Structure P
Amino acid sequence: MSPEVRIRDATREDVGLIFGWIVELAEYERAPEQVRGTPALLEQALFGVKPSAEALIAETRADDGSWAPAGFAVFHCTFSTWECRPGIWLEDLYVPPSGRRAGVGGELLARLAGITLERGYTRLQWAALDWNRPALDFYDKLGATRLHEWKLHRLDGEALARVAGGAGPAD
């Protein structure tokens, strides 16, 4: 029997919890040194004057009837030029090991899919590491389409500064 799960919008009081899970997720993804953000930056992104992202908190009911945090999702708006409509990009979804296989991830994705439809958006998208077999299998079971022909690209650090400065490709 799986525990009862509920999903709620994150609040400012959740920032420390979410940031701690971000660090755990980075450790799981073998890249803890890449976490350069801070709780203060996360709070600004989620609850500042012009928020750039949103977050959901999953909770499960404890034996005493109280609700305990069980995972999170951070997401933001995207835009499809081909459909001329917005969508949602799921930046991170994390459920600590102790809460896995209890339906928490599925409930978070169900709520995100619901938000996507409620807002009249056209798609919910995310990326997963190619070695993360449990996540890939989970997404396959949901019926998510894997976009093999698309390759993610990123400019950051020195390359971002070089391109912003009008410089061409590095030799």
Structure Q
Amino acid sequence: MKRSPRTKERPRLKRPGARIAAVVSRFHADLTEPMLASAKRELAASGVRESTVRVVWVPGSFELPLVARALARRPDVDAVLCLGIILRGETDHDIYVAEGAVQGLMQATLETGKPLLLGILTCETLEQARARALPPELGGEEDKGREVARSAIEILAALDEAQATDRGKPRQR
């Protein structure tokens, strides 16, 4: 049964043995660590074994694309969660970091043919970042880690569906 675009239920893993990686910014680790923990919980609830989730830490959001691309090129990685926080500053530095990170991730996604999921929050204030990054039990409102993990499961299912033949078997590459 296909899910409606408006369905909010938790997606279930359809690809047996899916392997997910996460590349996470150390900058604002007080927020990215809980985002990662929430993503891992959501992946586990969706059927991803915790032992298959590989995590790599990078200095900041600008460095996410390079490491995410390296992970996506690995045959033992099906999708990469990219988690970071960029706060507005007194200069335009945040704009350049955000544009570079997002463009780099999109380029790497198209180059590798694997989903690199955008979990980079661009916020005006630290309070805004907390509200968007943290799960409700830690005082947040949006829980971006969970959202990105759910998106990973959904995009893998969509890719499998797009590559399936009419008989339901994957096409040979």
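Rule-based calculations on the coordinates, nothing more; no lab input. Keep in mind it's a predicted model, so treat the numbers as computed, not measured. Cβ atoms are built from the backbone, for glycine too; each structure is taken alone.
A few notes on this one:
- Looking at Cα Rg over 2.2 N^0.38 Å for structures P, Q, the greatest value goes to P.
- Read-out relative contact order in percent (Cα under 8 Å, 6 or more apart), computed value 17, structure in P, Q: P
- Ranked by mean count of other Cβ atoms within 10 Å over residues 68-75, structures P, Q are led by P, which has the greatest value.
- If Rg/Rh (Cα atoms, Kirkwood Rh), for residues 36-83 alone is computed and equals 0.97, the structure in P, Q: Q
- Given -10000 for helix-only ellipticity at 222 nm (-39500 (n - 2.57) for each DSSP H run of 4 or more, over all residues; to 500), calculated: source structure among P, Q: P
- If distance in nm of label points 7 Å out along Cα→Cβ at positions 20 and 44 is computed and equals 1.2, the structure in P, Q: Q
- A value of 3.1 for distance in nm of label points 7 Å out along Cα→Cβ at positions 100 and 156, calculated from one of P, Q, originates in structure Q.
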